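What follows is a set of structures to go through.
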Structure I
């Protein structure tokens with residue numbers, strides 16, 4: 001595994017929901033977007049085209065399993081999946097449940113907010129995070145072990 005000193009994803013000190021030798025699945029602590037998940041490749045590469053076929057298929061399956069869990073548990077209006085890497089050039093995917101009442105909808109979450117999601121709505125979504133964690137663990141244990 002190739003790590004780059006100073007890379008925030010190489011040095012990430014977060015307890016993953018699930019981990020294997022290729023990637024980790026992380027629940028992002030984002031108050032405005034409960035259920036935001038990242039799939040982070042362990043090896044420091046910039047692009048999916050840098051991966052061998054077996055690795056590429058595995059990480060695509062991981063992103064797919066995250067989306068399935070988010071849809072099943074959170075029932076969002078839409079899931080945004082992004083692999084940007086412009087700021088942190090270390091291959092990773094953002095999987096973000098989106099709702100018509102979220103602060104940025106329909107724009108990306110990195111745009112300027114256009115509204116405030118009611119705190120009670122966010123609290124209800126956060127209350128589902130233990131179920132999302134359990135569903136992710138179940139799906140990854142079934143798909144990758």
Structure II
């Protein structure tokens with residue numbers, strides 16, 4: 001497929017709790033040609049999350065193997081040891097079929113993907129309304145410890 005027939009990559013970038021997921025869900029409802037790119041992670045699933053739907057939940061060894069094999073476009077290890085990554089195969093499969101992969105990732109990863117894909121990638125930064133609101137949203141999730149909340153803020 002020629003480059004002009006390929007889908008563009010849409011990258012949403014924001015701190016956790018800024019509203020990326022809410023915005024992503026709205027985009028996915030409105031635009032049928034946009035598909036969510038499911039990230040891989042080493043963290044445990046939350047109660048309402050399913051493997052292969054919300055994330056690809058991988059053990060440490062499986063994640064490390066994918067890193068060694070170059071399977072990730074980008075990956076990051078966070079303060080608590082949890083790793084997240086974007087699988088090249090998922091993104092390329094979507095763009096080759098004319099879809100627009102929608103990625104929800106951190107700043108460093110977005111910069112790497114923009115560097116790799118150039119004009120085929122559009123990045124959108126979402127700023128939280130305020131630190132107070134960001135803290136409220138993170139507390140409301142119920143998944144943060146006092147320390148992890150402090151680190152995210």
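We did not get these values from a lab; they are worked out from the coordinates using the rules stated. What you are looking at is a predicted structure, and each value in this text was computed from that prediction instead of being measured. Cβ atoms are built from the backbone, for glycine too; each structure is taken alone.
Tabulated data for the structure shown
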{"quantity": "With FRET efficiency 1/(1 + (r/R0)^6) of positions 68 and 132 (r between Cβ atoms, R0 = 35 Å, to 0.05) derived as 1.00, matching label from I, II", "calculated": "I"}
{"quantity": "Among I, II, which structure scores highest (criterion: mean count of other Cβ atoms within 10 Å over residues 60-67)", "calculated": "I"}
{"quantity": "Ranking I, II by FRET efficiency 1/(1 + (r/R0)^6) of positions 52 and 76 (r between Cβ atoms, R0 = 30 Å, to 0.05), the structure that comes out highest", "calculated": "II"}
{"quantity": "Computed 3, 15, 20, 20, 18, 14, 7, 2, 0 for P(r) over Cα pairs in 5 Å bins from 0, in percent, for residues 44-115 alone - originating structure among I, II", "calculated": "I"}
{"quantity": "Per percent of Cα pairs over 19 Å apart, the highest-valued of structures I, II", "calculated": "II"}
{"quantity": "Read-out relative contact order in percent (Cα under 8 Å, 6 or more apart), computed value 25, structure in I, II", "calculated": "I"}
